[in-house]
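A.B. asks: Just below sit the structures, each encoded as structure tokens.
Bear in mind that the values in this text are calculations on the coordinates, not laboratory data. Computed from a prediction, not measured in an experiment: that's the story for all the values here. Cβ atoms are built from the backbone, for glycine too; each structure is taken alone.
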Structure I
Amino acid sequence: MVRQDNYIIILIILLGIFFRFYQINYEDLWIDEIFSFWIADPNISFIETLQRHNSIEQIPIFFNLILKFFYSIFGHEIKMGRYLVALLGSLSLIYCYFLSREFENNDFRLIFIFLIAFNIFLIKYSQELRPYTLIVLLFILSLLYFFRCLKNPNNFLNFLFFFLFITLLIFSHPFNFILLFSIIFFILFNFFSKKYVFKKLNWSIFLSIIFSIIYYSIYFKNLNELTSWIPGLELKFFTNFFFSKFFGSRLLGIIHLSVLIFLIIRFRSKLIDSNKFFVLFIILLFTYLIPILFSLIFKNILIDRYIIFVIIPVLLFTTSFIYFLKNKFWRNFLISLFYVLTIINFSTENNFKQLYKKTNKTKPDFRSALSKINSSNIKNLIIKKSETNKFDKIEFYNLIDNSITSYIEKYIENNNYNLRVLDQSSLKNFKNEQIWILCYTDLDLTNCKIPINEDKFIINENLNFNKLNLKKISYNYRNEN
């Protein structure tokens, strides 16, 4: 039976990998992805990469450096970058299986891998050119080798790999300090309650702290701002703690949260008896407690993708604790409920629907906009600069414009389009037949008005391509007199 389960698990993992790669470039990059693409250009020096990153990014540079190295090998093509992220997502799925093997109970492995493989939040970020899938992978590897350190405290390689992965995890995002704080709390708890000392583990933690302090002293020194765009915490957050987003729907989110709370209360004794479950509980607690306290004292910094890693301990808890239920009916009912609702919910998501039809795009549709221009007889294009009413933001918006312009020029090059990108200032002396103006609507407070005296021009076409506005304009000769 166990062998048969392993075959099913392999099939589930392969399906999970398939959906992480399928239609990976169906949508174009959105603004944050464009930042990563622009920063990671392998054709610029490391110093210039660092300058670009520090001027526009709010996350640490680690992911963008990995991306830069990836582009230097496989080429700086727009469609290439997401394959790196999908690969990281696939490796996360595979290593979740090895993580589950660190627990004595084998029964929960199948449903755990199934829920990870078809988790729409994990799939979504396995197709986005941002660091969140890297974070999940490094979190899984850190947890895996931490458990192995607990099981075999004499194996030096386990401690070496634990130190490596948790340090890289912290380098990826400041929220990942949560895992480090959780493990430190675990070590202190064992010392004061059981007088037990984890000697080698302490050294791994100590070295990781030293490297992290050096790294983040540089990071915070060059940070341009602290997530000013994140709104304050609302009361509705405390009704689901992002579970509705993590699991794809309000219903599934409530079910996951309710079952998790029930099982933790029902089997609370196991939190103390098992080091692994105790650590997972601390991670769950600190993941929400630390950012919430920070938000109440200073400002909100908590959004769903920053704590994407919490999906792993949530599902480890839920799926393993279900099998502790002695009542066979309720155990089978909950297992069946998770299988059925996950399948139903996944069938409503675009990742599945794309198997048999085209779905609506949610990101800026550069492909359709640039194809429209390329198929016309007008080949000149102006990318409208972003406009803001905040004087101190002008330089920042100029950098955004540079990244978008670079992305569009690369898009034109990769697709062999016969288009010419002109500077916006060329409109001042423009008296040709017609020209196209492309505007990123989310970044323009003027609703994409013509940047130079509108009375001078006639709008011949006005099209929208999902957060992109495209105008074909011509000079208004009637206003000359």
Structure II
Amino acid sequence: MVDVIADRHFPSSYGRDASVRWDMVGEESVDLLRQYIRFPTVNDPDGLTEEQKVNSPWLAGHETEAANWLGGYLQSEGIVVELLESAPGRTNLIARLHGTGGGRAVTLLSHSDVVPTRRNEWENGIDPFAAIVRDGYLYGRGALDLKGLGIAHLMTFLLLYRLKLPLKRDVVLLIVADEETGGRFGAEWLLRKRPELLNTDVVLGEGGYSPKGLLPKLGTVQAIAVAEKGYLELELVTQDKSHHASMPDSNDAPARLIRALGRILRMNDGVRVTPPSKVLLRHLSASATGLHRIILKWPELAFRVAGRHIPLSPIVGAMLKDTIAVTMLEGGLKSNVVPNQARAVLSIRFLPGTDPDALTAKIRRAADDSRIEIRRLKSKPANASDFTTPQFVALAKHAAAQEASAVVTPILSPGASDCRFWRQARVNCYGWIPFVISGSDLQGVHGSNERVSITAFQKGLQSLYGAVAEIATSV
């Protein structure tokens, strides 16, 4: 069943509603996205003082003004909107279209907060919050993560309402705060206050992009995220005496920590192919040649034979292995003094099926230094959805409709999203951002020069609307 779904292709005309004036809808959508980007909804806990981090962490984000504007736009059409404030400045939006009750709801999930950025890192004087249009692209923080999808969801919701489609399912629109720092003031808070939002058949959120040109012979990949890796954050701290740098000692705190980190980073567990990654690798191998094709077809065998010498792209490798990255390394206040303390933070992403306690124990053994204290800072479980459902089939059909040669595939997302809160409650959540982008534009997510092609955005909106309409009008 999995292979059939992932390999099917559908006619490019599928799901187009002739009664929709897509030219006008497209113009409205771009205008809304530009306005939305201009709200600087930056979520930046690192910008807080230590006292604020402890006593008023909600000050990190500023989503309320944007949420009020979005709510006002929906209300101007006659739609009932709830705006729920989890803390000062942190507002979550809920709207619902009622169906006939023939099936459980379909939920459209996005977030309004964005990661910080430095204006001087953007090229050609582009202001990340000015929503500039240049050469057919709309530039701005959030264009891809995740205000573009948020507006596509909003317009899909509005079209269902305006066209008075005979909905059998409720359609719920959620635009939440605080996704970028874990959902404490967003999805996590909202589901505690409104647990009935878990009573849904499927959630459409983020996690899968639609890149083109990943391999020379491979066209567009419409990736639908059906699972996510878990997250584990460990702090390593060690102490020793402080002294002058002219008399180094191999037992100095920084030296011991660096040696331990080296041992940890050399840990090698090989690869493990999850069900969605198996489908993805089959597609990728069909467009590869030589050794690369062999590796993609039989990655577990290749790694047993050649281990860490196997070349994999970072994104594919992240889908096949538990990964460890050193994200913080601290110690010392003066260049000629060996500090008495050294600290590191490890960001660990683990596959479904990995036991985080067992992985932590393995890291302790690899560190092999009893004087290094290892403490868990954060932990989030891996999660997965069933991708043999009629709802996944509908998404696959409409994703394929954008381009006859497109590859539609489920993927395991290396990153985390709010989908995990629903998946943990055994609700299927599919992450699909339907705007076709280049590999270089994918680097703009959380980076500089974030942008989306206006043509791709408008075309992706049509695909999304078609999929949601099909799901919402069927049981």
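A.B. asks: If mean count of other Cβ atoms within 10 Å over residues 136-143 comes out at 23.5 when worked out from the coordinates, which of I, II was used?
C.D. replies: On the way: I: 26.0; II: 23.5.
Label of the originating structure: II.
A.B. asks: Match the computed value 16 of relative contact order in percent (Cα under 8 Å, 6 or more apart) to one of the structures I, II, and report its label.
C.D. replies: Values: I: 16; II: 25.
Here the read-out was taken from I.
A.B. asks: The value -10000 for helix-only ellipticity at 222 nm (-39500 (n - 2.57) for each DSSP H run of 4 or more, over all residues; to 500) was derived from one model only; which of I, II is it?
C.D. replies: Details: I: -19000; II: -10000.
Going label by label, the one that fits is II.
A.B. asks: Can I ask one more? Name the one structure among I, II that P(r) over Cα pairs in 20 Å bins from 0, in percent of 22, 54, 21, 2 was derived from. Working shown, then result.
C.D. replies: Details: I: 21, 51, 24, 5, 0; II: 22, 54, 21, 2.
Structure of origin is II.
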